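Several structures are given next for inspection.
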Structure P
Amino acid sequence: MKLGSIHFYPVKSTAGHEVAAAEVEPWGLAGDRRYLVVGERGTLLTARDEPRLLACVARLDGDELTLTGPHAPPLRVVPGTVRSEVSVWRTPVELTDCGDAAAEWLSGLVGQRARLKWLDDPARRPVDPAYGRAGDRVSLADGYPLLLTTTASLARLNDWIVETALERGEEPPKPLPMHRFRPNVVIDGAGTPFAEDEWKRLRVGEVEFRVTKGCDRCVLTTIDTATYQKGKEPIRTLARHRRRDGKVWFGINLIPDGRGRIVQGDPVTIL
């Protein structure tokens, strides 16, 4: 097996980037999900509720963030010094406000009052203690530092989606792209679809990871990133083939045991 691709998302729920290499830090890939957007009530705003966030391309040049979108010229973001507490999936986290210019830019994109927040200290947010150790930390990802998927599992899921469509007399859709699932690392050569369900530890290049739990999927995976419209797949088919405990599952969550650099093509070893 090998590392097929690497992805990171500077601002939570915005467009991601595929990169050839990345630095693994205890809380995730360097630069991954250190920013998020809050709505007019100061609560977390994601593409689940506002798909237009996916039209935002956030690029990092060192520590400098630039936002690009279809509605306004690119904006260079300069975080301020004012902090406030934001609930990130029921966990209160102190975040730094990124100023009025970023707020105006994002508000124009999503059509409501919005502000950009920055996690200046990525060691501030703990991982759920039910699945992590006392010192485990996560940036602003949903729950865990990295998400892993495999091309073998996506191929099987796309086959199932075609079967579902044909059984219902529907036109078979185009295969879903992996970016619908917003992984950080994608593994090639796993062979058996969903083999990752049984993995406990793995090594990518020289970096070792613990598997915490599977990833239960939400409506975000149903959003077409070209049209920003919600559909039925893959949730409809996952509910048929990958449903347990009242949820549907695709991918696994990882916690790094150490730091290091991972590179596309690195060998992947199950430990």
Structure Q
Amino acid sequence: MTRRRAVVTGASSGIGRATAVVLAREGFDVAIGYRVDADAAGRTAAEVGDAGGRAVTFTLDHTDPGGAASAVDRAADELGGVDVFVNNAGVNRRAAFLDETLDGWTRLLAVDLTGPFACAQAMARRLVAQGTGGRIVNVTSVHERIPIDGGSAYCAAKGGLLMLTRVMALELAPYGITVNAVAPGETATPMNGVPEHLDAGEIDRPMIPVGRPGRAAEVAALVGHLASEAAAYITGSTLHIDGGLALMGAIPNQAYAGRT
């Protein structure tokens, strides 16, 4: 059987690394996107290889959206095409609305919204040209819908990515391309200050109904499902994976120590 091909951004650690490995186990060769940590991307590539996939690594920086789009396109070339694109790279930063700077706002929206838009557009154009259909999964956050103190830019970006997902799904359905979003709650990853060796079950989070943050592997399993043939009839949806966090409504910083 011919292996399928996936491009995953932000795959040097955390959810992106776990997703790359899940997809490799499910029969994909994987292009691993990272910004600066080549060694960490190499570790992801090794895990993809151990899972049976061919791995390539590439750099991209969403502060240069056009350059990021070109980077994912070159990565797809190296794989020989693309069947699944996972739009995972992003940053997580808080700043009070009254203190947020225009530069800070602009940079966060570039990384969490404009860069993902440009990359998704490049991959969608390639999928349409291939004529084979495909899958696009955008990684958002529970804060695409739920406000959080200090989240003016972050929530705006993730909310924008939610609506972009829906428009993409609507417009790309005639080409056999499904587009969905995965919205994690707090996830125990290095980006959120959790060492890789520490399991989420060891972290107490009383504000989350299940009492702990999520594991990167749990989020990756959901992405893997959306990339599979079993999910062919799901499009334009956001699937929350948050331990019930979305049930709690708006979350003030002083009551919520975690990050998503």
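Computed from the coordinates by the stated procedures, all read-outs in this text should not be read as laboratory data. As the structure is a computational prediction, the values presented were derived from the model and not from experiment. Cβ atoms are built from the backbone, for glycine too; each structure is taken alone.
Observations on the model:
- Winner on mean count of other Cβ atoms within 10 Å over residues 120-127 once structures P, Q are ranked, highest first: Q
- Structure (P, Q) behind the derived value -12000 of helix-only ellipticity at 222 nm (-39500 (n - 2.57) for each DSSP H run of 4 or more, over all residues; to 500): Q
- Origin of the derived value 23.1 (mean count of other Cβ atoms within 10 Å over residues 184-191; candidates P, Q): Q
- The greatest value of distance in nm of label points 7 Å out along Cα→Cβ at positions 96 and 112 among structures P, Q is that of P.
- Identity of the structure behind -1.25, -1.34, -1.41 (criterion: log10 I(q)/I(0) by the Debye sum over Cα atoms at q = 0.21, 0.22, 0.29 Å⁻¹, for residues 16-87 alone, calculated), options P, Q: P
- At a computed 25 (relative contact order in percent (Cα under 8 Å, 6 or more apart)), which of P, Q: P
- Structure responsible for -0.68, -0.78, with log10 I(q)/I(0) by the Debye sum over Cα atoms at q = 0.19, 0.21 Å⁻¹, for residues 136-191 alone calculated and labels P, Q on offer: Q
- Value 117, calculated as volume of the Cα convex hull per residue in Å³, assigned to which of P, Q: Q
- Comparison of P, Q - label where volume of the Cα convex hull per residue in Å³, for residues 72-159 alone is highest: P
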